[in-house]
Every structure is written in C-alpha cells, then in structure tokens.
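Participant: Listed next: structures, encoded as structure tokens.
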Structure P
Amino acid sequence: MTESSVACVILAAGKGTRMKSDLPKVLHPLAGRSMIGHVLDAVATLAPARVVVVVGPGMEDVTAAVAPVPTVIQTRQRGTADAVRAAMPVLSGFAGDVLVLYGDTPLVTADTLARMVAARRAATDPAVVVLGMRPSDPGAYGRLIVTDGTLDRIVEYLDATPDERAETLCNAGLMAFDGRRLPELLDQIGNANQKQEYYLTDVVEIARSRGYPCSVVEAPVDEVLGVNARTELAEAEHLMQQRLRRAAMNNGATLTDPASVFFSTDTRLGRDVTVGPGVVFAPGVTVGDRVEIRAFCHLEQVRVADGAVIGPFARLRPGTLVGPGAHIGNFVEVKNADIAAGAKVNHLTYIGDAVIGAKANIGAGTITCNYDGFAKHKTEIGAGAFIGSNASLVAPVKIGDGAIVGAGSVVTLDVEADALAVARGRQQAFPGWAARFRKHKR
C-alpha cells in the first residue's frame, strides 16, 4: 500500500443499549485493549492517509480514546450511509480507496483489509467491494447476490425470495469504495424504508444501476463477529484468546494447558518460554527467552528477563523488572521493584518499591513496609544479601551488600555491608511454667 492511497472511516456512533453499560460499547475491552483499539490497529497496517471515527453526541470518551485520530459527530442516528456522510468533510478531495469499518467488529485482520483494497484495485475497477461470509446458519443475514463474478445487489432477508434466502453468501458489513465515486453514490441513497434510515447496503444496487461493477471478498465468520451484547463480547474474547494462544505457540512458547492461559494483545513472549495452566497476562508484559512461568500467576506491566522462574501463584504488578535467572516463587507479590540477576524471592513475600541486588535471597514471609499512610518509600537490598524469614523492612531503608538480617527482625535503620542485623526481643525460657499454667487452669 502507498501511504496516500487508503482512507478509513470507522463507524462508532451506536449507543450499544444491549450492553447495558455506562461505558460506550466500542470501549469495552477485549484482550486488554478496547474494541475500537483493535480496529485501529488493523487499520494502521495499511498506512492510511486519513482515518476518521464517526461518533454520536455525548461520546467524548470515545473521542479521547481514539485521539489523535479525528472524530466527527453523527448528530442523529439515521443509518450507516448517514454516518459515512458525516465523515465526508474529512475525506474532501481524497481520490484513493475508502474502507468503511465498524468499531464493534474487533476481530477483523489486517490481511482481510488488504485483500479488500486489492480487490478494489482489480482490473475490473469495482466501485464497491463488500466483505462477505458464509455462516453455518445464515439466519436473517442479508444475502449477497452474485452473477458471473459480479455482485449485483444485497438483499435483506425479509425482502428476499426463497431462492435468494437459499444463498449462503452473507453480508458482513465492511466495504471498500472507490473514493472518486463514493460521494456520487452516497448522494443517491434514500430513506424510503420502514425505519426511514439511510442504509449503506443500498449503494451496491445504485452502483450497478449506473453500470459500475461491484465485487465480494470473503472472510471467515469468526473474523467479522459484531459485538452488540456482553454474550457476544465473551464470544469475541474467546476467539481472540484462541488467536493469541496460537500465535504464542507458533512463535516458540510452550503452553501446557492453552485453554486456561489468557493473553493481552501486547503480550510478548521470547523463545522456549514455558507457561503453566491458569496464567493471566494483563497488558504490558514482556518475557525473555527460556523463562518458566508456573501455574496460576498474574503479570501486569512487567518485564521478565531470560531464564527467570516465576511462580506458582505469583503476582507481578506494574513496574516490576525481573532480572536474568531470578526466581519469584509461590504466593509472592512484587510491585514496582527491580529484582536483579539471580536473586531469589521464593515464598509468601511482598516486595514493593524496592531494589533487590544480584543473588540476594529473601526469606519466606518477608515484607517491605513501603507505605507510611501518606507516601511510598523505597527499600534497597544489596547484592548477595540474605534476609531471614518473616523480616519486616520498614522503608526507607538500605541493606548493604552481603549483609544478613536475622529472621523475625523489624529493620528500621540501614544495615551496612556484610553486617548482621537482628531486631527482635531476646528469647527467654521459664522452666516448668507451662505445666504450672495448665494445672492452674484445671
């Protein structure tokens, strides 16, 4: 594609009432990204000269979410053709190919969009290319009537004859237009129908009446699923997760139970990564090579370097950096911390707002007390340091290289390198006390 040859109009003015949500329909997340974000990602692969999103009144949240892509307002919900008309001022003077997409059809791929543009540029020079599909149950979808390789018309199910209803090629809604002929065709679309709306599907019959050819590109049904309700959003999530799981495995990761692993669109896994069951990758996760992520871990906005071992049952929160060969073990929570190479944080521990030096060992039950009720403070643990079990490190505090902190200590002052720090009450024993206590209680 040349940079100046494609424009994209994304229709997102629908109210989404069936979602029963305060959030605009197209902003509902799918694999960690909004539905319209997925559409914009697919569009970006075409290097379009112009992109515009059509929104409804009061949809400032959508406008903010798609910025810097411009938006225009369809002031009244009068059909899909009316929505495209609202976008025409942004396309003024544009003579390339115009794709019309939907913000609630998030699974469409860049490959399908490229095929639509290629079909628009075919030797037959079609004025309109319509994306078709063949669902197992065509139901009430509009039918695409093709004769001798040319799309003649789109027939709505209620208006179709029995022979037309027998056609399995259905309208998926997305279209590609010759930008030079689009204004002329839009001007001819009327609203003489039951809803008095301007339907973009009428453009095919209008184009054919003027002698312009039209054509069809087919796509898998899963790719053109429209999301209008939360049940459909769940179905789209399922399909997207299947796509992401396949991509991860094709790129060299092992998923021991693929169906139980959940990815975000931006998850990046290196080669020979092993992911156990029940792992969730929230947005912003990058994992290096030869990393093992054991069962039931949750990672969000973190980077894990080569050879690290995570989990099981670990939670890595935003801002965490896990160095090469480091271990983060079971029931460990880490937030905004830099865990250096070879360090071990293996059991029942919270590390927040901290720097852990190379090959340091953090004992079971250790916590960094990073919050004083008003502000967060930093804990620094040096290379090779050993923190005994159930230690509480009250930030801001520094533990020097090679230092040892005794188990059960509450550390409030810095510990110098290679020192032993013990901060707990001295143990005392009272022989026979327990027996006397029990006798007294009887």
Structure Q
Amino acid sequence: MEHIRLGAILLEGGIVDEAGLERCLAIQALTGGSRPLGQILVEQGLITAPELERILDLQRTRVAARNADVADTDVGCASLLAAAQAQNATEIVVSEGRPVRMRVACEWRRLTNEVLRGPEVWEFVRELMGPEVLEELAERQFVVHAWNRGALGRGSATAFRQFDGVAVRVTFAAATAPTAEAAGLPSAFLETLRAGKGLILVVGERGVGRADTLAPLVQLVARDPDHYVVVVDDEPMPLPTEGSLVVRRRYGISPQARAATLRNVVREDPDTLVVADVGTPETFELALRAAEGGRLVIAYLDASSASAALVRALNFYPGYDLPRVRATLAAVLRAVFVRHLLPDVRREGTVAATELLLVDDAVREVVRGGELADLGLLIRADGSRCGHSLDRNMLELLVAGRARLEDVFARAEEKAWLLERTKELQIDPR
C-alpha cells in the first residue's frame, strides 16, 4: 500500500525531502483534509504543476498494477475477471498449458505468469458459462455464450477444443453505448445515416470494437418513435429504452443459421436493420435486397479499408452476376465507414482512427463499373467531398497528441506521405 501513496512516491524519487512533505501534510491537516496534497505541494513551490501531473500518472499506473495482481494460486473466475477489468482489458484468453493473456490498448499482455492446468481452465469455463457447457463442448468444436457477472462485467465467451485441451476467449462489453464522438463517427456520416434508407457498411477488424461501433449507431437511428429497429447480433449491446421500438434477434454461428435469421427478420419489415456480420454470400445478398426494398440497413463487414470491403463483397459472387450486383450496390450504397483502434499515447486505452467513403456520383460510377482501387484516390484527394482517408485521420490524431507515430506508421497506407507531413508539422515521434 505504501508504495502507491503520493508522499511515498515523492520521497522515493528524491523530489521532496521529509521536512517539506511533513510541512505540507500539516497544512492539509489544518484544513481538515479537504485540500489535495498535490495542490498544497504546488502552492508551496516544492513541485511544479507538470511534475505533479507526471507523478499522478505514475501513481495511477501503480494502483492499476496493484489491483491487477493475480496470485499464481488464485486463478479463479472472479479473480481473473477482476484483474482484467482493473487494467481496462477488452478481452482475455484462458488456455490449458499457457499463461492467461489479456488485450489492453490493442496489445496482448500477460495476466498471469504461471501456466494453467486443465482442471483450472475447466473450472473457469464452468463457472463463467455454466455447467452445461462441458457437455456441449463434448459434442461440438466450440460453444458461444453471453455472460454477466454484475460488477465484474459482462460480454461474450467462446469456449473451444484445441490440440492442447480446452481454451476460452472472453470479451468485455461496455455497460453503456459510447457517444458518437467517442466512437469517432464524423458529422458527415451521421447526416447520411439520418437520411434513413439505403445500405451503410461499417467496416473494422475481426472481433475488435464491433459492438462499440454499432451501439451508438443504434442509439441514433432509434430516436424516431414511429420506427421499428431490429438488431441482429449475439454480442451484448446496450439498447435504447426510449424512442423507436428496438428488438434484438439472435444471429447464430453457421452461415445457414444466419441466412435463415435474416430472412425471418426481413419478413418482419423493419424500418432499420442492424446486422452484426454480412461476411458470407447469403447474408450480404439478403442485406443488399433489404436495402433495395427501401429500408436502412447498417451491416458490419470485416476488412481493412472501404475499397477492401467492397472488393470482398464482390468476391462473394460469380463473374456472370457482377454487373447486376455492381448496379444494385451503386444504387443502394450510401456510405462505408471504417474504424480501427489504436493505442492512445499512454498505452492505457484506445483511440479510434477512421476512414469514410460517402457515395456521390463519382463514387457511384466507380462502384458500377470501375476499378475499386480508384476509390482510395477519390477520398485521398485534397478537399474531397466524398469522405476522408485513414491516413489523413491518423495524421489528425498525431497533431492532436492522441496517438503515437509508431502506432500510426504501422497502419498507414501511404507511409512516405505520412512521414513527409509529420516533418512539416514538426511532430515529436516520441
């Protein structure tokens, strides 16, 4: 406990001496403890405000590390979930014969030093997902369940059999939907969304931040009390309680089950349809037809960019059917929004880097019959009215001091362009 106190950190680093610290503590006691010690230290001239901020950052890091400590003998479900939550982890992987690992700020880190034995992993899976999961795993290769442990969080868990035994991937869901600004949603994209019809493709990395992107979109489209909104997703997602009638439908795992679910949902004739994944030919075609029928369809597709998403979608179809699909896509597509998550400057959380493609006449012509690679040229052009590129948005994050150059550079498509702009703006690469 002592090593995380502000005074102990100051003495440890030789920033103040004991006499100065005692004087400030006495002043704090005279005021009934109502004034923070750090404020008194700055007022007494013992440290500066920037120094105090750096020390407080160190204190927060130590507190998080203390809260996340997991004894090698305590690898129970509650302990592991609490430790991961204390470090703002978005997911953990518990596997036989390996240490427990967690994803924090887009990076994988160890949560335990010792490897877990089979009985410990089985007990974790049973406690988190219920005793019936053991029988289900005996019959199937993997099992997906939603989980909710109150203060320890909620999310989805995928238990699966592997060569070494059994493993489980646990994701944490946000308790409340992030705001449009926190999710990185541009105002131009939101205006397109409010039009209320057509196909909106939401694009991102597989299994990373999908619910955090779709949740604020559901909140926005559900403001009209006369609308009927259907969300097709198995992951926990905070849904609005006012405005539109919003219902959730389970999606399923297999392509056949997902296609059957979408057919049934389209028969319900919703005003807005939010689909968690259209990564198969059947589901994408159903989403395309639903948008062609005059509905607003918000569909998620795993890809790295707007052009890559459209290329993947067109690859679902045989060559003889491409003219029909391209013509339909050009008619109903309204926007493609791409969202990547980068570590923030402190590497404690994440920041959203986005790419946006708004469909205007020029984009429509490319989609109808041109080279899809030309879409990148359209959004990278200076003063473009059809969106912005991922590189340009990441440059803005650098200028604002919200991301680091090494993280941005790894994602950049035009690395030479990015480096040239950072030199012009004199951005500190550290």
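Participant: To test your reading of the models, identify which of P, Q gives -13000 for helix-only ellipticity at 222 nm (-39500 (n - 2.57) for each DSSP H run of 4 or more, over all residues; to 500) when calculated.
Facilitator: Structure of origin is Q.
Participant: Now, a different point. Work out which structure the value 30.2, 107 belongs to, where Rg and Dmax of the Cα atoms in Å was derived from one of P, Q.
Facilitator: Corresponding structure: P.
Participant: To test your reading of the models, identify which of P, Q gives 49, 30, 18 for Cα extents along the principal axes in Å, for residues 139-210 alone when calculated.
Facilitator: Label of the originating structure: Q.
Participant: Of structures P, Q, which gives 12.6 when mean count of other Cβ atoms within 10 Å over residues 11-18 is computed from the coordinates?
Facilitator: The read-out was computed on structure Q.
Participant: Ranked by distance in nm of label points 7 Å out along Cα→Cβ at positions 99 and 131, which of P, Q sits at the highest value?
Facilitator: Q
Participant: Hey, distance in nm of label points 7 Å out along Cα→Cβ at positions 19 and 395 derived from one of P, Q reads 5.6; which structure?
Facilitator: Matching structure: Q.
Every number here is computed from the coordinates shown, using simple stated rules; none is lab data. These numbers were taken from a predicted model, which means no experiment stands behind them. Cβ atoms are built from the backbone, for glycine too; each structure is taken alone.
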